[in-house]
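Asks: Each structure below appears as structure tokens.
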Structure 1
Amino acid sequence: MRILIAGGTGFLGRALVSRLAESGHEVTVLMRNPTAVVDNRAKTVLWNPQDPEILAHAVNGAEAVLNFAGESIGGRRWSSRQKEIIVRSRIQSAQALYSAIQKAERRPGVYLSASGVGIYGDVPDGEVSEAHPPGNDFLATTCVRWEEGANAFSNLGLRVVIFRLGVVLGKGGGALARMAIPFRLFAGGILGTGRQWFPWVHIVDVASAVVYALQDPDFSGPANLVAPEAVTMDAFCRDLGRVLRRPVFMKVPSFAMRAVLGEMAEMLLTGQRAVPVKLRAAGFRFAFPTISSALTEVLT
């Protein structure tokens, strides 16, 4: 397939580009910095949402458009301005792609967008499938608007796939790289009460699920992209300590995390036991179904 990717230069995007190129797809990456190198097998096009003509030319003839663009959720403290940037970056990228596809003579058949299991808000008890209603905190409302932008592409006749991601674990970056630092320094501890759910997924399974969804013409709508094994923060931190051969003997109080991180601390202090109901029903098989296998692969 000829695939166009927005958001292909980050931690997750690079893995997607590599996997799609390995699978024989012709990949073009939209880039704000045209001199950066993502993958020698991929083409690059200047990513300027304010220039619809260039974008329309890039979209024309593509068979699938993947949108993983957006300001990092955990990149910096959530000031009012930062929250606005997080939301706006997701809405504007979708709007720019929508306008470009409208202008294209040959439209793609699939629009695949990222989202997050944060759409469900904090759900302390029970499994959370794709049918669960959205929450009302900042992450939830952000994801709702994110998905509204993605669903609009069905009006152009595209099959829409929305992957609600858990915390993506992989080598060379992402949340795990930051979370592992205090453990490596023998200062790691369980965050908050430890009872909150920690939905996660290995980066290899994210890339595999994207390939799977592109190839299955019947796969559409929102799908939880999380590993089958649900773990609490307590279980995750203890397994992280085991793999790194570091002790886990203390807790980081919730009030301390809120004092340091502000509202952003809620990402780590709340969670939901999201389950990949739609992917499992479709027959998708995870390469890393357990937290132990994932952490061992990433960290050793």
Structure 2
Amino acid sequence: MTLPTGEQLLLAHGDQRAIVTEVGATLREYRKGGVEVVESFDEDEMATGARGQLCFPWPNRLSTGAWCFSGREARASLDEPDRGTAIHGLVRYRPFRVDSVAQNRVALSLLVHPEPGYPFLALVEVAYHLGALGLTVTTTVTNADRVPLPFGLGFHPYLAAPTHGVARAILSVPAGGRVVADEQGRPSRATRAVDGAADWREPREVGDAVLDATFCDLVRDDSGWATARLAEEDAGVVELSVDRTFPYFQVFTGDTLDAPRRRTAVSVEPMTCPPDALRTGKDLVVLEPGQRWAGSWRVRRR
């Protein structure tokens, strides 16, 4: 039977299990000791709410869909017509090639051909690895074109709170700043220091807070990793960490999702750039022909 997300790739290490799908190189499931680390979806479903998906060549929202780079004009389809935005890139529902499968590691790739929304040729490779540090995700992007290539990259895991739910979960986000955005989620070029209710550096209960915010100025450890946490009383903590190639977290409490997915988990999204970066140029990655870029993030339950 052909499934909506294609081939299902199982990873195992100790009491950890993960499933990555052929379509979108999507993280469909990750559990430790039978408990969800990221919120999963069933094998006979397609991913909704960007659940577990890889977002390339832009994460988050792109306003108007129109942009230009290296002398090439682009116009992406607006899949949020009410907002006038295109969201989460172009590869979420494309089948990736499965390059290798081992007990605790899978690698997939996709050659992204030029199209109206992204008139560039890029190779995207992603590897998922289960080990002592949890699930580590490493992405490599290569410019296969003849001109400088711009991109942004993001991932969209929903951190699970299976015991008590989002309202009683305790969230911490190691960010000193927040990107100023309008009601359509389009950012200005300004950032603002977090304060008051917008400051999640100290752990506190989510309660009735509504979040769909881009955080920046991440506080990092001596190895350069920044870690957001979602904890439940007597049920452990999920940690999501990013290396220096990811300077942004998008945090989303799922308030706009359809039931039964509304406010059932907190999405903590690693992003290389803020929303609208292909238009503003803010923190875009730009590769010369033949140049490669690589970045990693990881997630685990402790």
Structure 3
Amino acid sequence: MTDIGDLFIQVFGHDAVYIDEPMKNHTSFKIGGSTDVLFIPKCVDDIKRAINICKENNTLFYIVGNGTNLLVKDNGYRGVIIKIAGSISNITSIEKGEDRSIIYAESGVSLAKLAGYFLEESLEGFEFASGIPGTLGGAICMNAGAYGSEMGDVIMSVDILDDQGNITTLSKSDMNFGYRASAAKERNIIILGGTLELRVGNKESIKEKMIVLNRQRSEKQPLDLPSAGSTFKRPQGHFAGKLIMDSGLKGFSIGSAQVSEKHSGFVVNKGNATAEDVINLIDHIKDMVNKKNNVELEQEVIIIGE
């Protein structure tokens, strides 16, 4: 057990702290070595205290939601992983109007749960996110989107924890939303929650749209195999999946990491892939696409660890 692990247990108790925890159990890729400490906070104050402990002890830390856009290297993470998915996930109605409603949601709530809440409240505009496997915090940070909509379309403001330990609120314009980008990503700040504004709509129409979009997602994406979603950002003027397929890489494998045969924009874990397999495959894809199409792909998957 590490010293930092002992300290976390003293402060937060055994129930919230896991020592030498395999990160393959906390990522959608089902890949990754162990982190020294995995901490599951119960409230925002726990996050602040945990970060302060890490800083005081010169220990690396990283915030994760559901780990749906994350690859942890095979040798693991030397530090503290703070996992907020599920535990910090309250949803609060702030204002109900005839045409629009305002809701506040904490960053650890899953997009699926949030979409279900909006469905029950007959609020439209969030259907695009109902099938995205992740949490609100991660989705805001990367301005996640699908089917022509993105998080920046529905966000009014975001509560954040800055690098000085202060909790402040950023407006939508302060967030500087762009394609798979935001001020949170640029400035490495921690998202605690967001205020969203949605239109009042017809419940049955909202439900039908969610069903249609999720059917399209399941028909086109390899949801039956572990992955981290789209591996690469969409290059300007191109589609990453088509570039990869045109480079002859559909179905190409390194170890148990494979370019999906269903959608070439996804790298999947066929069962026993290592992080090294995935990283080598990503590098090979980038190299081949650049050689054949003169386009540099930028990965969307975040890689951390030793």
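Any read-out appearing in this document is the output of simple, stated calculations on the displayed coordinates, not a laboratory observation. Not measured: the values here are computed from a predicted model. Cβ atoms are built from the backbone, for glycine too; each structure is taken alone.
Asks: Given that helix-only ellipticity at 222 nm (-39500 (n - 2.57) for each DSSP H run of 4 or more, over all residues; to 500), derived from a single structure, equals -9000, which label among 1, 2, 3 identifies that structure?
Replies: Values: 1: -12000; 2: 0; 3: -9000.
Attributed to the structure labelled 3.
Asks: 1, 2, 3: which one has distance in nm of label points 7 Å out along Cα→Cβ at positions 138 and 210, as calculated, at 2.0?
Replies: Values: 1: 2.7; 2: 4.2; 3: 2.0.
That value comes from structure 3.
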